[in-house]
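Structures incoming, each one as structure tokens.
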Structure P
Amino acid sequence: MKNYFKTIVKYSLILGLCAFPVSCEEYLDVSPDTLISEEEAFENFTKFQGFTEELYQCIPDFTNAYWTNSWNWGEDEIQSTANNFHFVVKIDNGDLWGWQSQADGWQAGWMNRNNVSTNNNRMNKDLWTLGWRGIRKANIGLANIDKLTDATQEEKDLIKGQLLFFRGWFHFQFIQYFGGLPYIDTVLPSDQPLTLPRLSYAECAEKAAADFRMAADLLPLDWDNTTIGKRTLGKNDLRINKIMALGYLGKNYLWAGSPLMNKESTGSTAYNAEFCKKAAKAFGELLSNTESGNTKYALLPFANYSDNFYTTGKNWAIPGGSEAIFRGPYWGAHSSTYGTAKQYGPSLIAAGDDVKFLPTANYVDNYGMANGLPITNISQADAESGYDPSYPWKGRDPRFYNDIVYDGVKSVTGTMPANQESNRYANLFTGGTYRNISTGSRTGYLNYKFIPITANKYDGGYEYGNNLNIHIPWMRLSDIYLMYAESAAVGYNSATGKDPSYSKNAVEAVNVVRDRAKVGHVAGKFLGTVDSFMNEVRRERAVELAFEGHRFNDLRRWLLFIQSPYTLKKSVEFDRDASFSTATPKTNKVLNIRETVILERNFSEKHYWLPLKNADVNMYLEFPQNPGW
């Protein structure tokens with residue numbers, strides 16, 4: 001067997017050292033004394049875990065990958081016009097090549113970069129390069145697992161479980177964007193040409209599922225309760241466990257069963273019910289464990305909802321709390337304070353870059369009423385839900401008030417200069433000072449889901465001592481409930497469908513999430529057919545998971561991404577009534593409310609999948625480009 005450990009050491013040196021203006025050759029002239037044998041490298045848990053730890057360093061932090069950061073690529077968000085280098089702007093123009101580093105001169109995207117590393121620099125991370133590196137590293141570890149001789153069975157299981165999880169996770173991340181790819185489950189020799197064909201999405205998903213399932217069987221519910229985990233007691237939250245593996249096992253199956261992926265695999269645009277049943281089973285197993293108290297995972301109280309996304313005044317505490325299931329490392333204290341935190345408020349109160357990310361008005365319409373009923377038209381009254389277009393901010397879903405800054409909301413609490421006092425409250429009406437297509441709101445709304453109201457230049461929310469840290473999890477528990485609801489409903493063809501091994505049915509799972517926010521349950525009129533229920537499931541995902549990076553892939557897998565109205569991005573336009581009061585913004589009356597189209601995306605079928613790199617598809621015939629690109 002070739003010495004793959006030496007190969008990976010050499011590869012690491014190439015990546016890490018060639019960034020400096022010196023010759024790489026002198027670094028590759030490595031003395032044999034500096035290298036250790038395979039047997040030594042993998043002989044015990046401590047050494048093998050040290051090898052495995054680098055896989056965590058391959059997870060990009062999409063929240064803080066650059067100074068300003070873009071990860072919402074559906075119809076949910078629009079960028080200000082101050083600049084155009086972020087991927088969301090390229091997507092708006094139909095340019096899905098924009099995920100690639102060649103198309104991004106600023107190197108601002110987290111999908112692909114020129115200079116990548118497994119060091120602690122958040123700006124040296126990407127998914128494409130480090131994902132393939134992570135797959136190779138996982139395979140090297142699995143190929144050498146028999147060398148772990150000085151270890152207990154628990155230690156062997158922990159190592160193998162982590163390696164299997166990461167191999168499945170990186171493959172899953174790739175196929176959800178690009179469709180079926182070769183599934184690399186062995187160490188490929190570097191001296192032979194590649195010939196592995198692209199598999200169907202379903203074939204890849206089955207292989208990823210096998211890795212996730214085996215990982216779940218090997219890993220503990222909580223590392224703190226293992227013998228080896230007690231050495232790092234209280235510091236094991238990010239280590240891969242059974243719950244994480246089950247979460248991605250279910251998500252992998254649900255994605256494989258979704259209309260887009262099923263169409264790629266079989267030609268059918270319907271859900272694949274069998275895949276969805278398998279997804280429901282995995283989610284049901286996960287939820288049975290969390291609800292029984294066997295894990296540390298639980299929904300956060302709504303009063304602490306923001307702990308999912310940011311923390312303040314807690315030193316360098318990573319956000320997430322008991323609800324975050326899967327998070328990557330958070331590199332560097334204050335990595336969000338000087339960048340991400342400043343991309344939400346208008347420049348007149350928020351210091352920093354002028355690039356802003358705004359919730360579209362049409363997406364905000366997903367936030368219904370507190371009684372659980374949807375808003376059908378923002379400019380029309382609805383007697384059943386109680387929505388009144390003259391009072392559009394009244395009686396809304398509590399998550400609306402948590403996430404969205406609307407007209408009249410107090411946005412600065414501290415002292416302001418006299419000539420700025422009029423900007424203390426959000427002037428988001430048509431023509432208001434917060435409305436600016438370049439440096440403010442283009443849509444009539446602001447997104448404050450990820451920052452406190454004090455994140456402005458007057459209240460000191462950006463100051464070092466306030467310890468504002470933003471880090472959005474890849475997966476959290478409320479997402480599991482909603483994915484279970486979707487998979488159980490379409491798998492068992494009923495709003496009350498359920499996995500036999502789990503206590504709750506589909507609609508009950510949705511209502512668990514609504515109960516946390518004190519939102520009314522799914523109305524009976526939506527329970528008659530799976531289609532009507534799924535409309536509420538989709539709306540619930542839009543609200544509960546708003547701006548967390550899910551919408552782009554949700555719209556794609558539902559085959560809605562290129563369909564109107566999901567191609568539209570709108571603003572809300574209205575005038576203030578003479579009775580306007582800053583004391584009661586929820587009950588302010590407005591006049592002439594309507595929505596205006598800012599832009600319409602011109603998409604075709606090819607836009608359902610990202611284009612692969614031309615350099616990659618030109619390597620060999622069995623690795624073709626995605627259709628239309």
Structure Q
Amino acid sequence: MPQEKIIIAEEDYQGLQAFKHELIDQWGFLRSWNDTGLGACSGAWLGVKCAQGKVISIHLPWRGLAGRITEKIGQLTALRKLSLHDNSIGGQIPSAIGFLSDLRGLILFNNRFSGEIPSSVGNLLRLQTLDISNNLLSGKIPETISSSSKLYRLNLSYNNFSGEIPVGIARSPALTFFSLRHNALSGPIPDATAYQLRYFNLDENQLSGFIPTSLGKQRELREITLSNNQLNGSIPEEIGLLSMLETFDISHNTIGGSFSPTLCNLSSLIRLNLAGNLIGDRLPESIYKLGNLSILSIKMNRFNGEIPTTMGNISSLTELDLSENNFTGEIPSSLSRLSKMTFLNVSDNRLSGRVPALLSERFNSSSGGKLVQFEGAFAFTADDLLCATAEIMGKSAYGTVYKATLEDGNQVAVKRLREKNVKNQKEFEAEVNVLGKIRHLNLLALRAYYLGPKGEKLLVFDFMPKGSLAAFLHAVIAARGPDSPTSWPIRMNIAIGIARGLTHLHDDISIVHGNLNSANVLLDDAHNAKIVDYGLSKLMTAAAANSTVTTATDALGYCAPELSKVKKATAKADVYSLGVIMLELLTGKSPGDTQNGVDLPQWVASMVKEEWTKEVFDLELIRENAGRV
């Protein structure tokens with residue numbers, strides 16, 4: 001029997017039409033929203049769910065949508081969930097959102113929303129999830145957010161919010177996840193009385209004052225990250241009561257006092273980072289009680305006395321950094337028992353005596369190297385990396401790229417930088433740690449870096465088995481195979497992805513690429529574009545960086561005309577290179593394949609001028625279109 005058509009309420013139909021009208025549907029996903037509304041509540045309209053003729057859910061993540069959200073969203077009075085994450089939607093969050101009194105989930109992260117959060121969110125008394133992280137929002141966080149007693153997930157991170165944190169927010173009774181990281185918030189941390197709180201993340205702001213003792217009452221807490229702020233005072237002894245705590249990171253503040261023995265009660269703790277503070281006195285012998293600790297960093301503090309021999313009983317330790325303190329005496333031989341430890345740094349102290357023999361053997365010249373890992377899909381050690389089988393994939397002005405297969409079968413891409421062209425270690429680490437935090441769908445993420453004992457510097461990235469856009473477009477069809485289609489929707493997806501990645505580089509993190517071309521765009525299994533080699537000039541000496549720019553601007557086909565004289569990378573030149581790549585996607589021709597000094601943009605312009613526009617397009621696209629006719 002044919003499925004019965006459910007009639008949608010007229011105000012909901014009009015609201016959906018207005019919603020569609022204000023969006024830019026770059027990939028055509030909303031083409032299904034094209035009838036008189038009979039299909040809207042029958043599963044025919046993509047991303048729309050209804051109940052009794054009223055829209056209750058709009059779920060459209062990863063759809064390439066741009067534009068803005070209409071104020072007429074307020075007509076969808078039964079809406080419970082609005083999920084539009086990972087798009088390019090901008091403009092302000094409409095104040096009419098406050099009319100959606102039944103809304104439980106507002107999920108808009110990874111977009112381009114700007115302006116302030118409308119105070120009307122205070123009308124959403126049933127709101128459970130508010131995630132608007134990684135946008136361009138600013139202004140103060142409205143106190144009204146705390147109006148909902150059911151709010152359990154609040155994520156406003158990676159925006160530009162300023163002012164103080166509203167007192168009421170941290171007291172929402174159902175709050176479980178609370179993240180305001182990477183904003184410009186100032187003032188004190190409010191007392192937290194949300195007794196179900198598990199994740200409390202306020203790192204990379206401008207917060208000042210003390211760590212509130214009330215955190216010690218949140219017995220469900222798994223993670224506290226307050227790093228890179230302006231906090232002072234000392235570590236509250238009450239923190240030692242958090243038996244479920246796994247991560248405690250207060251690094252890079254001005255916190256003083258001593259290492260309270262109560263911290264040694266945190267038997268679940270896996271990661272403890274106190275680096276870059278003013279903490280002094282001795283480490284307690286009871287530190288061995290932290291039996292699950294994997295990472296311990298207390299570098300750049302004022303610790304003194306001897307390193308506790310009991311530290312050798314923390315068998316789970318993989319990374320131990322005690323550098324830049326005032327430790328005295330010998331390095332305890334008990335540290336040799338830490339068989340899982342892959343990184344040890346005790347430099348810049350006042351230690352004396354010999355290094356224990358077993359430690360010398362394990363951290364010798366082939367392995368005293370430093371591996372720093374960022375967020376990634378899997379973990380590995382320095383030995384895993386150095387013992388991996390490697391295959392050269394290519395060379396550039398920055399260095400040589402290898403495909404490395406680790407012993408467990410995982411594959412990574414490793415770029416070995418030219419050592420003579422790289423900044424000194426301190427400057428290099430400062431810059432590379434910034435690059436390691438950059439995350440965007442269309443930028444290839446830096447997963448780790450390795451500093452070798454002889455000066456070698458390796459960068460580790462995800463491995464993209466589909467290779468570069470250049471190979472994807474210009475490989476012989478027989479070699480590429482039927483499983484690598486080059487249809488128009490795929491090419492559009494690639495072009496949009498490159499544009500989004502470049503926009504993030506220019507507008508959000510102020511990085512100019514300087515050498516954007518199809519060889520520097522990789523593809524994942526879903527044909528998402530991943531820009532590579534961004535920001536690497538920041539790791540190079542000034543002379544090497546200028547030389548790299550000169551080499552890039554001399555490259556045939558991609559450089560903007562003005563670069564032949566200026567020899568300076570600019571955002572406008574990156575946009576020109578993007579335009580050439582788009583022509584490459586349309587024509588299937590490589591910009592390097594020119595004749596008689598005519599580059600690809602000039603050739604396309606001449607063909608259009610002679611009204612031979614059809615001859616510009618790639619034959620594969622023409623055949624695809626012919627097959628549809």
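What to note about this one:
- Ranked by FRET efficiency 1/(1 + (r/R0)^6) of positions 97 and 265 (r between Cβ atoms, R0 = 30 Å, to 0.05), structures P, Q are led by P, which has the greatest value.
- With helix-only ellipticity at 222 nm (-39500 (n - 2.57) for each DSSP H run of 4 or more, over all residues; to 500) derived as -10000, matching label from P, Q: P
- Comparing relative contact order in percent (Cα under 8 Å, 6 or more apart) across structures P, Q, the highest figure is found for P.
- Among P, Q, structure where Cα extents along the principal axes in Å as derived comes to 81, 58, 51: P
Only the coordinates and a few stated rules stand behind these numbers; no lab work does. As the structure is a computational prediction, the values presented were derived from the model and not from experiment. Cβ atoms are built from the backbone, for glycine too; each structure is taken alone.
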